[in-house]
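Coordinate-derived values only; no laboratory data. On a predicted model such as this, the values are computed, not experimentally measured, just so you know. Cβ atoms are built from the backbone, for glycine too; each structure is taken alone.
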Structure P
Amino acid sequence: MIFNELKLHGREDFPFELYRVDRQHPKYQMAFHWHTNLEMIRVLEGELSLTLDNRTRVLRAGEIAFINSETVHGATPNDSSYQCIVFNLAFLKTGNSLCDGFIDNLLSHSAYLTEFPRDSAVTKIVNDIFDELANEKDGAPFKVIGLYHTLLGEIQEKELFNSHLPLSSVHDEKKVVKLKTVLKFIRENFDKDITLEDMSAVAGFSGKYFCKFFKDMTGTTPVNYLLTYRIERAARKLLGSDLSVTQIAYDCGFNDLSYFIKTFKTFKKVSPKDYRKA
């Protein structure tokens, strides 16, 4: 299956990456995407509206979520801060068939983690994993790997997994595939002049039906998603490069500098120049 994100999370010898996200983070508004790795989220403050494929749940402070591989996901924060850990599940294989069998089932999609577990023991282990990664002490890799094995054992023992994702029908699965195709097209062409007709054609829908389809699946319009993604990429360039604001605007698909600045302020509440200084 085509996947969207090729980034290596963490290091090859320790593929666990912790992301801390608040209002100043370039990805505060989590644009829809997917990857082959698994992901865990915990909300620290406020609320986070998390959508997994076509399912939406509002997470509140103290709550966690598991995101299975290949699941299209995005999130809208409401005065919240949250953390994510993206990790390579295969790294946790031990060579012991009793342990590796369950991991192989998750990797092959014969089993899926329960997305919103409400088990106190599982929540505590997840919180411990986040805290250990945040500490970045010399012993953290030992503790994190051990905690992940404990977590998988708890999940298997309590059967906090399913044989399929909670999609209601094969029709829903086909819609997710179409959505992935459109998202991939946008991410490969965001710096070009993309029209609604272009996106509709990629999905194989008429313009009117495509807008309804996209809104039903993501909670936003195709045009707003495209703007959100462009602003996200621009924010990352502002913080990670010395390129001029004008160059970044053009590199991210904006042909009008004034419109870029206005749009950036709408999404980020500050100008590109002030965002870079913050």
Structure Q
Amino acid sequence: MRLVVTGATGFLGWRAATLLAEAGHDVLAVAKPRGAKRVHATDLVTTELDAGAPAARDLISGRDAILHFAGIPDPARARADPAQAVRENVGTTLNLLAGCLEHGAALLYPSTVRAAVEPPPDVYALSKWLGEQVCREHPAPATVMRISSAYGPGQVAWEGATGAIAAFTARALEGAPIVIEGDPDRTRDFVYVDDVVAALEAFISAGRWNQTITLASGVATSLRQAAELVREATGSESEIQTRAGELAEGEDISYPVAPTALELGFRSRPLAEGIASYVAWIQPHPAAQGRARA
């Protein structure tokens, strides 16, 4: 397939662009000019262009589909600048859908399970939900993929990446306490990024357009349990500390999900196995050098 991947230096975008190219697909990786630089993405050849720019629509010519990972993936950043979150998560999507319609391509819109909550629990979820609505109402073929808590290679806490597994692993490798703010027993449904990319590839290949699919493992894991698995995988003696207090909206609750992708053959590896694979990837990473205590 001939694909476009936006947000190609971010966590999900980089891993998708890398694995899809390794699988033999023709991948055009697009990154925002002056975006964050990440060590593991330095060898990725990218076209620097804002996904919301009119010129971005021309990149879709001759392509089968676009995986649109560009946007604001961080609830904290969305809270800090709601207008920018809507521009990045909604406006760029509308721009690329226009390009898909013009060039006969389709768009895969990675969303979040938070967007399934009514009403949306925070600004981030609202911005992603609005992006979903654009996909549903636009005449270009598009599928919304609500992804639960993805983790794995490409997620580096020392480079600013968010995500519980990445944060816990960084602390464990530093030998520092793993601190869980808020309710330590709130749950997340964790999915390994390589399994996510394999599913996206399969859905695009099968032409599953104009659908809303929830990509999740179906297994709820508390943050306390996730921290314990990280300690085991790293061989760390870091203490797991809990700290009560009020968190930002949408953060201190569980997100039970009803995965629909399981019915379509999606399987995510067990969390312990996935964390072990992630630790094996992150330990040699330049950002982790000198921090491993295992």
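Taking -10000 as the value of helix-only ellipticity at 222 nm (-39500 (n - 2.57) for each DSSP H run of 4 or more, over all residues; to 500) derived from one of the structures shown (P, Q), identify that structure.
Q
For which of the structures P, Q does the calculation of Rg/Rh (Cα atoms, Kirkwood Rh) return 0.98?
P
Of the structures labelled P, Q, one was used to calculate distance in nm of label points 7 Å out along Cα→Cβ at positions 199 and 223, giving 1.0. Name it.
The read-out was computed on structure P.
For structures P, Q, which has the highest computed value of FRET efficiency 1/(1 + (r/R0)^6) of positions 39 and 159 (r between Cβ atoms, R0 = 25 Å, to 0.05)?
Sorting by FRET efficiency 1/(1 + (r/R0)^6) of positions 39 and 159 (r between Cβ atoms, R0 = 25 Å, to 0.05) in descending order puts Q first.
Check the numbers for distance in nm of label points 7 Å out along Cα→Cβ at positions 119 and 207 across P, Q and tell me which is largest.
Ranking P, Q on distance in nm of label points 7 Å out along Cα→Cβ at positions 119 and 207, first place is P.
Starting from the value 15.4: which structure in P, Q was mean count of other Cβ atoms within 10 Å over residues 31-38 calculated from?
Answer by label: Q.
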